[in-house]
Every structure is written in structure tokens, then in C-alpha cells.
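There are structures below to look over.
Please treat every number below as a calculation from the coordinates, not as lab data. What you see is a predicted model; the values in this text were computed from it and never measured. Cβ atoms are built from the backbone, for glycine too; each structure is taken alone.
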Structure I
């Protein structure tokens, strides 16, 4: 068996097919339900000429990358929780941003429901990227004590910088309780770290993917920030903070389920017949 087949067998699990099918079904439903939006975009394409020049290759690249990453080593036992947290968290974030006018969508919806499924899909992709980064770091020949010190230092420098940017960016919305709630949550998450290393890697993964998502959305004027930047630095890093918040929320739900969840059913022992 070639190395390619071995790698493919390792990355492609039984749940990968289910997750890929669900992902494609979600995309189909979004296009079907909000067909006027898709039709408006397709109207710009000259199908009788150089149609490839009208294709949004950045969007297709993001779509392809996220498709590959979410199916890599898929496990529905953990992925379903990521999807649930991503849906709820994405709805909360989009509601905060659009209700406080930090950003708005070209459809003027506050928030548009068609953007919500993008959050759990991105969350799955970020989870895979984070695990890859964690695996890569674990192979570096660095003493654990030095490694821990470096990561802790980077953690506080990174999140202190983010918090500063957040304070500046949301200043116009300090009269909104929604913004104070978001700020308080970020402060709570930053100053109660459970794992400096994994939190930092999650932030990096979320910000990295968030850059391309924000670049596409702002340059295509799908959504626009009040600063008119394409994109704002804070918006990019906010994806990293959101990823950390989703990860922590998932850990909290696991803990609550373990403490208050129903016990697993026990199998009754069958007594042998005499």
C-alpha cells in the first residue's frame, strides 16, 4: 500500500462521509432557500465568454480548504458538539455586531440567517488546524519548561494586544449593553486560561482562517464595518477570540454533561443456564 493510500486511510474516517454529505447538503439548502442572492451573483457571469474570469476564486479556495479540513479525521462524537456551539455562538456574535452597527450586511438583515451556518463549518476547520499545529509543536525538540514559558509569554502578549484593539474598536458602542457583555466575556476567558498552549494555537488558527473570510466578505461588500476597512485588524483577530470562546464553551458543556448528564446504561449480565 502506497504512502498516499495510508495517509488517506488515516485522514478519512467513517464519519468523514457523513460530515461531507451534511456540509454539501447545508450549502445546497442555503443556495436553494436564498436563491435570489445566488441568482444575483450568477447574473454577472458571462457564460458565453471567459466565464472563468468572473469566478470568485478566493471564495472557491476558501470553500475547498474548509471542505478538506472538516473531513480530515472526522469524529461525530466530538464534531456534533463543535457544530452546536458554533451555531449558537455564531448567532450571538452576528446579533451583537449587526444590532450595535459595528458591521452590516448588504441585505440589511440583522443578522442574516444564511451566514449562521458558516460559523460551525469554520469551527470544524479551526479545530483541525489547531490539532495540526498542536501536533507540530509537540515534535519540536524544546525543553518543556522553556516551552511553557515561551507559550505563556506569547499568550499574554497576544491576548493583551487583542483586548486593547477590542476596546478601541467597540468604543462607539459603549452605550450598548450587548458590547459590555461581549467585553466582559472576553476578559473572563482571557484571565481564566485553562491551557495557554491550546488557547494560543486556537487563537492563531481562528485568526488565520478569519483573515481570508474577512478579506472575501469585506472586499466583495457582503458585509461592511463601520470603519470601512477591508478588513479591520480587530475583525480578523476576533475570529481567533471567537474560536477560543467556542472551544471553552465546548469544554464547559462536556463538564456539565459529565456532572449532570444521564448515566450510561449498564448492560445486564446474562446468567448461564444450568
Structure II
């Protein structure tokens, strides 16, 4: 049995697949550093642009390719809105229902003979969409991204609670050592990714150069920050202290030094890294 494969249609299909992959990569917040709002609007404008192209094109199969690309773009748009804006169960249902109605209506319009715009009209419409897209990207770039400011206390004092005073182990006491503030000056919703913070003990301690677990009190699913908003989060560290110690122990805190530094007193060395990229 011989299978007849249309090489042109095969290449078109591969083009649609690669376009879908590019769109998924685009919404992962790893390129262009665009805000969530602008990305969502660009996806919607891309859907409209490709649909207009599909209505205008008269060459064989190219109109189908344009419609396929517009459909894929819209699916990515809906998924991105649901994930990033968290509209809830009711909001998601309404968005999906509205999308179903939209595509049924568009399909019906095409089947009944939607008026084909002239080439001049299509060019003007597509040019207008591109101008709007460029304006949004420019406004996004000029408004600035999210900035982070890590502030640490000068020192922290910890003591062993009575319930933890057992001679067989070193308890770890959680203590607040500072704050990290995230500021979004732009009028758009943006991705939130706090910088990575690590620490270690230096100076005269029982465990010199021991790594210290440092964390923030951000919620596990909190990954966006609203327009013109500043949020602050506590920075905590788990510090070792001998269980048979009766007196509180004080650690100095220094930011921007490595674990090889030498100090005359027990010190927590804090290192601030890059923001955690959202995948």
C-alpha cells in the first residue's frame, strides 16, 4: 500500500506545530521581560491578526493555516489568562463558555459567507494591530519592571525553648533576620519572583561555614504582583544553638560577604542571588 503525502501540507503542519511551541515558550516569562497584562493582550491581538489574515488570504490551504494559527494562539491566550489571573472556577467556566460561543459563531459566519475584506482594508487593519502592539510593548518597557530590595537586621538573638532542651541534639531555632520588598511601578500586572537568598555561619561558632536555611514567608502560589504595588515579606533563618545552653545567643548579620570571610563574633553571612525565574 502506498501512502500519498502532500509535502506542502506536511510543511504547513510542521509550521503550525513550531508556532505553538514558540507561543508556549513566549508565555513562560523567560524572554522579553514583558508584563503579564501586555503578554495577554498581545496574544489576543495575535489571534485577531491571524484570523483577519485567514479571511483575507485566497491561496489554497494558506487560509486554513492562518485559521489554525489563530486558534492555537487563542488557546494559549485562554490558558495564560487562567493560570496567571486565577479567575476561579466560575470565571474559568465563563471564559471557556464564551470562547466556545465565539468559535461557533466565527465558524458559522465563515460557512455562511463572511464578507471578505479588500486587500487594502486588511492591510490597514493589520497595520493598526501592529501599531497597537508596538505601543503596548513600548509602554511596558518604559514603565519599568519589578525591583527587589533585601534588608537585613544588624543582629538576631535566639534561645532554646524549654521544650527543646534535650542533650542529644542541636535544635534549630527559626528567627526573623530581615525583609525583602518587591515593588512594581508599572500600570500592568507583572510576574513576581523573589531573589534567592542563602546564608552561612562564620566566626567563632560551633559549626563554622555551616549553611543556614533561609526562607521567606511568601505563599507557595503567589507569583504575581499588581500594578503600582509594593509587597514586603519576612526573611527567616533556621539557626543552630546548643540544647544545653541556658543563655540566649546573638548572631551578627552581614549581607554581601561570602562564607570564607572571618569575623570576631558569630555572624550570619547573607548572599542575595538573582530572582528565581518562573517556568
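Once mean projected area of the Cα convex hull in nm² is calculated for every structure in I, II, which label goes with the largest value? Let's see the in-between values first.
On the way: I: 22.9; II: 24.3.
Sorting by mean projected area of the Cα convex hull in nm² in descending order puts II first.
Once percent of Cα pairs over 13 Å apart, for residues 48-111 alone is evaluated on every structure in I, II, the highest one turns out to be I. If distance in nm of label points 7 Å out along Cα→Cβ at positions 96 and 176 is computed to be 4.1, which of I, II is the source? Considering all the candidates, the number was obtained from II. For mean count of other Cβ atoms within 10 Å over residues 72-79, the highest value in the series I, II is held by structure II.
Taking FRET efficiency 1/(1 + (r/R0)^6) of positions 56 and 88 (r between Cβ atoms, R0 = 35 Å, to 0.05) as the criterion, the highest value among I, II goes to I.
As an exercise: mean projected area of the Cα convex hull in nm², for residues 32-159 alone, calculated from one structure in I, II, equals 12.1. Which structure is it? Source structure: I.
Work out which structure the value 12, 33, 37, 14, 3 belongs to, where P(r) over Cα pairs in 10 Å bins from 0, in percent, for residues 120-231 alone was derived from one of I, II. Answer for the origin of the read-out: I. Of the structures labelled I, II, one was used to calculate helix-only ellipticity at 222 nm (-39500 (n - 2.57) for each DSSP H run of 4 or more, over all residues; to 500), giving -14500. Name it. Corresponding structure: II.
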